[in-house]
1. Relative contact order in percent (Cα under 8 Å, 6 or more apart) computed as 28: which structure among I, II?
2. For which of I, II does Cα extents along the principal axes in Å, calculated from the coordinates, equal 67, 48, 31?
3. Identify the structure, out of I, II, from whose coordinates helix-only ellipticity at 222 nm (-39500 (n - 2.57) for each DSSP H run of 4 or more, over all residues; to 500) was calculated to give -20500.
4. Which of the displayed structures (I, II) returns the greatest value of distance in nm of label points 7 Å out along Cα→Cβ at positions 12 and 36 on calculation?
5. Just checking, which of I, II has the largest value of FRET efficiency 1/(1 + (r/R0)^6) of positions 20 and 44 (r between Cβ atoms, R0 = 30 Å, to 0.05)?
6. I have 0.00 for FRET efficiency 1/(1 + (r/R0)^6) of positions 28 and 76 (r between Cβ atoms, R0 = 30 Å, to 0.05), calculated from one of the structures I, II. Which structure is it?
7. Of structures I, II, which gives 4.1 when distance in nm of label points 7 Å out along Cα→Cβ at positions 60 and 84 is computed from the coordinates?
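Read-outs: derived from the displayed coordinates by stated rules, not from any lab. Here the structure is a predicted model, which is why all the values come from computation and not from measurement. Cβ atoms are built from the backbone, for glycine too; each structure is taken alone.
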Structure I
Amino acid sequence: MDATFTAASHHVRRRILDRLRRGPETVGGISRRFPISRQAVAKHLRLLERGRLIVVRRSGRERLVSLSARPLREVDRWLAGYRRYWRSRLLSLKRLAEEIERRGG
């Protein structure tokens, strides 16, 4: 999960992932979307690949990049405990506010 968090920790990499939700794209197509060098985009893609969030395959002369969201399931399972925690805390706060309101408070 550490590699997944590292891969998703940069705003450019998150924007790449957001874009890939719409479907596969070439490395060149991704590079054109960012005001950074192609080498910088390639570095971001390597980190995303290392984090298993993308798959890169050759298609003729081009490299096609696809989203691989499976590692995010592990993150989602980990976050589920925190969602339950906050839901519980918010429910307690709601009950407290309703009790104060009932008492005329």
Structure II
Amino acid sequence: MPSDPPPDKITTEQVAHVAHLARLEVTPQEQEMFAEQLSDVLAYGREMNALDLDDVSPTSHPLPLSNVLREDVVGEVSNREEVLAEAPEAESDKFCVPPVLEAN
């Protein structure tokens, strides 16, 4: 079953309805602004759908990328005691940090 095409314009009533569902307070001026902006987005989408892309292969990025990783080379290793001596607090050869989550 084919779906209906999207509307040409988004109405302020539609903006108000979606804002209500999202529990957002939107002024009448904002409703008009959002309706116009969303209508522009739909128009742009229609322009994209009208393009002939039969000879265009799918891509994950608009620009060609190459591997930018460097070779994994073992370098100089820091002395554990010296590094831990610079830490604000260390215990049992580990950094001590404040808890991020509260315990329940």
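1. This figure was derived from I.
2. Details: I: 72, 27, 21; II: 67, 48, 31.
Source structure: II.
3. Values: I: -20500; II: -12500.
Structure of origin is I.
4. Top value of distance in nm of label points 7 Å out along Cα→Cβ at positions 12 and 36, among I, II, belongs to structure II.
5. Details: I: 1.00; II: 0.70.
Greatest value across I, II: structure I.
6. Working: I: 0.45; II: 0.00.
Among I, II, the structure yielding 0.00 for FRET efficiency 1/(1 + (r/R0)^6) of positions 28 and 76 (r between Cβ atoms, R0 = 30 Å, to 0.05) is II.
7. On the way: I: 5.1; II: 4.1.
Structure II accounts for this read-out.
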